[in-house]
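Structures follow.
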Structure P
Amino acid sequence: MQAVRRLTRRSARVAERRFVVEGPQAVREALPDLLELFVDPDGAARYADLVAAAPCPVTPVSRDVLAAMAETVTPQGLLGTAPLLDVDLATALTGGPRLVAVLEAVGDPGNAGTVIRTADAAGAGAVVLTDGSTDPHGGKCVRATAGSLWHLPVVHGPSLEDAVTALRATGLTVLATTGEGEHDLDDLQDRGELAGPTAWLLGNEAAGLSATALALADRTVRIPLHGRAESLNLATAAAVCLYASARAQRS
C-alpha cells in the first residue's frame with residue numbers, strides 16, 4: 001500500500017518508472033501494460049471482465065485499503081500501476097503529424113489533462129508539455145485525460161525552443177494563441193489558412209504565453225470574443241483552436 005501511495009510524488013514515479021492508474025476507464029486503457037492491480041469487493045463485482053483480463057498479479061483488498069491507496073475521495077474499486085508513457089519529441093513527430101498542441105508552463109494538471117483529451121478528440125497527432133509544465137503522469141492529470149493519455153503521444157520536458165525548432169522542421173506552422181494576437185482566428189479560417197499542418201502554442205492559465213513563445217511563433221492568433229467575457233480559459237481556447245484546424249484540414 002505504501003509503495004503505491006509513494007507514486008503520488010513525481011520523484012517516486014521517475015525513480016520507479018511507473019505511475020498509478022485509478023478507476024475502470026484508466027485501467028481498461030492501460031490493461032495490456034498493467035504491472036499490478038488492486039481490487040476491492042465492489043470493483044471485483046462490477047468490473048469482473050477487467051479483473052479477468054488483467055495480465056498481472058491481482059490483489060484483493062478492502063474498501064478502506066483501496067481508499068488509502070487512491071488519490072480520489074471515492075475510488076471506483078480498481079487501482080493499478082503501469083509503466084511511464086515516456087515519448088521523446090523525435091518519436092512523437094515521426095510520421096509528420098498534422099496537428100499538435102504545445103503547452104508552455106501549464107501547471108494545473110486538470111487543465112493539462114483536459115487539453116490532452118481535447119487534442120485526442122480533435123484528431124491531433126501529439127501533445128507536447130514543455131519544461132515547467134505539470135507531469136502528465138500525475139493522478140489528477142491522468143484522470144482528466146479520461147483515457148486519452150494512451151491514445152496519442154504525450155511528450156513532457158523539452159524546452160520551448162527545442163520543441164518549436166523540431167515542429168517547424170517537421171513542416172508545421174507554429175501558431176501562438178493570445179488575446180492580443182495579430183491575426184483573428186475566424187479570418188484565418190475563412191481564408192483557408194488553417195488547412196496546413198499546424199502546432200498550437202497554448203500558455204499558462206494566469207500569465208498566458210511568454211514573450212519568448214510569442215516571438216518564436218510564425219503567427220500570433222486571437223480568438224474573437226463576441227460577448228462581454230474578458231477571456232477564455234485554457235481548455236476552452238485549446239478546443240476552439242484545435243477544432244478550427246481539424247475542420248480546415250478535413251475540408
Structure Q
Amino acid sequence: MPITPIFDPGNSGRPMRVAAFMSGSGTNIMKLIEHQKTLQSQEGTSPFEVIFIFSDRSDGVCSGEKIALDNAIPYFSYDIRAFHLQSALSRSCMTPEGLEARRKYDGIARRLVAAFEIDVIALGGYMSYITLNRCVNVHPADLSIVLSGGRRVYVGDNAVRDAILAGEKTLRASTLWTGEGVDTGPLLMVSDPITVKLPGPHETLLDDRERLQNIVDEHQSRLKEDGDWKIFPKTIEMIARGRFALDQHNRVYVDGIHVPDGYRG
C-alpha cells in the first residue's frame with residue numbers, strides 16, 4: 001500500500017514552513033522556536049522554520065505578541081470572543097450553525113496560511129476548535145488508550161483529571177495529525193510516562209475538590225515539561241525531515257514502518 005510523507009523535503013527543496021497557533025502562555029511554541037534555533041546552531045540550518053504566530057485572543061492574556069517580538073517573527077491575532085459577540089453567531093461547534101461560524105472565523109487564518117505558503121500548522125495550546133487542515137496538536141494524555149470500539153478514552157480539556165480519577169498509574173502526552181472532532185486524527189507520537197503521585201487512594205480524591213484540582217495542576221505541569229515540551233518540537237522536526245507518512249486510510253508510518261500506537265522513539 002502506498003504511503004505519502006506528510007511533508008516531503010526532497011520535493012520542496014526548502015525547510016518546512018510552520019505557522020504557530022496559540023491562546024495562552026505559549027510555552028509549547030517557545031520550545032518549538034528554541035528547537036529550531038538549536039538545530040540551526042548544531043547543523044547550520046533547521047529542517048523547519050516558524051514563519052508567523054497566530055492567536056485567537058487579543059485581550060492581553062496571550063503571550064504571543066511578546067514571543068513574536070523576542071524572535072522577530074510576524075504576529076497576528078483575531079479575538080474569537082469579539083468575533084462571536086459582533087457576529088451574534090453560536091460558539092458551539094456541535095451544531096451545523098456553530099461549525100459554520102467557526103469556518104467563517106477561520107477564514108482570516110486560512111488566508112494567512114495561504115499567503116505565507118504554510119506547510120504545517122503547529123497548535124501549541126490553541127484552545128479553539130479549528131477547521132483548517134494540516135495541523136499538528138499536542139494533547140496531555142495517551143491517545144493510544146482506546147475502548148473496544150476504538151474510541152479514545154482521555155480526550156477534551158479534563159484529560160489529566162479523568163486519567164487520575166480512573167486510577168491510571170502513569171500519564172503521557174501525545175501529538176496527533178488533527179481530524180474533524182475533539183482530539184481526533186492519526187496519532188503521531190507518545191511521550192515517555194510520568195508517574196502519578198497521590199497523597200492517598202484515588203477513590204478519595206473527590207472528597208476535596210480543591211485538593212483534587214491542585215493535584216491535577218501539578219501533574220499537568222509535570223506532564224507539560226516532560227511530555228509536551230519534548231514530543232511537540234520533535235514531531236514537527238520529524239515531519240519536516242519527511243519521516244512521518246500516512247497511507248490512504250490515514251494510518252501512520254515512521255521511516256516506512258507502521259506505528260499504530262504512535263511513535264515512541
From which structure (P, Q) was mean count of other Cβ atoms within 10 Å over residues 25-32 calculated, if the value obtained is 22.1?
Q
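Can you say which of P, Q returns 0.35 when FRET efficiency 1/(1 + (r/R0)^6) of positions 145 and 225 (r between Cβ atoms, R0 = 25 Å, to 0.05) is computed?
Value 0.35 for FRET efficiency 1/(1 + (r/R0)^6) of positions 145 and 225 (r between Cβ atoms, R0 = 25 Å, to 0.05) corresponds to P out of P, Q.
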Looking at structures P, Q, which one was Rg/Rh (Cα atoms, Kirkwood Rh) calculated from, given that it came out as 1.03?
P
Work out which structure the value 19 belongs to, where relative contact order in percent (Cα under 8 Å, 6 or more apart) was derived from one of P, Q.
P
Comparison of P, Q - label where FRET efficiency 1/(1 + (r/R0)^6) of positions 49 and 217 (r between Cβ atoms, R0 = 41 Å, to 0.05) is highest:
Q
Quick check: 2.4 is what I get for distance in nm of label points 7 Å out along Cα→Cβ at positions 17 and 233, calculated from one of P, Q. Which structure matches?
Q
Can you say which of P, Q returns 2.3 when distance in nm of label points 7 Å out along Cα→Cβ at positions 57 and 209 is computed?
Q
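No lab work stands behind these numbers, since they all come straight from the coordinates. Fair warning: this is a prediction, and the values are worked out from it, not measured in the lab. Cβ atoms are built from the backbone, for glycine too; each structure is taken alone.
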